[in-house]
Structure 1
Amino acid sequence: MKLNTGRTQLYSAIKTLRLRWDETKPNWTDSVCKSFEEEYYLPLDLQVSSTLQAIDRLSGTLAQMRMECE
């Protein structure tokens with residue numbers, strides 16, 4: 001799998017998750033929802049965002065490396 005392919009799949013997955021969470025959250029208003037959001041959703045969203053940023057930096061570094069090695 002190419003780096004950009006993996007990034008695209010990860011971005012698509014988190015985008016879908018965010019949409020589904022935005023649809024679900026207004027209808028799920030108990031303490032379990034808050035616990036789920038704090039323990040699972042928010043940490044996952046943060047980790048995926050950080051991972052996407054790291055992939056973008058890595059992609060730029062690899063492109064520069066390819067250019068310098070040609």
Structure 2
Amino acid sequence: MPVMPEHRDELCAGCGLCWIACPGGGIVRTGDGISIIETGNCDFCGICEAVCPNYAIRCEYTIVVEEG
């Protein structure tokens with residue numbers, strides 16, 4: 001199984017920016033406002049990590065874009 005983004009609950013403010021920005025539906029908001037990562041819908045784009053103001057999401061992988 002690929003390495004998924006790590007969601008650190010203690011840093012999450014529940015703002016929902018990751019949920020709004022996720023193009024694949026990999027982020028889900030629960031009743032208490034905390035967003036969790038749905039592994040089946042994550043396409044490893046890294047947008048969730050980029051938009052989180054509190055650094056609550058960390059991607060252990062590196063996105064490599066090939067030009068050409």
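Throughout, read-outs are computed from the coordinates displayed, never taken from laboratory work. Note that the coordinates shown come from a computational prediction; the quantities given were computed from them, not determined experimentally.
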For this session: Using helix-only ellipticity at 222 nm (-39500 (n - 2.57) for each DSSP H run of 4 or more, over all residues; to 500) as the calculated read-out, with -27000 as its value, let me know the right label among 1, 2.
Result: 1
Seminar exercise, completed: If you rank structures 1, 2 by Kirkwood radius over Cα pairs in Å, the highest one is 1
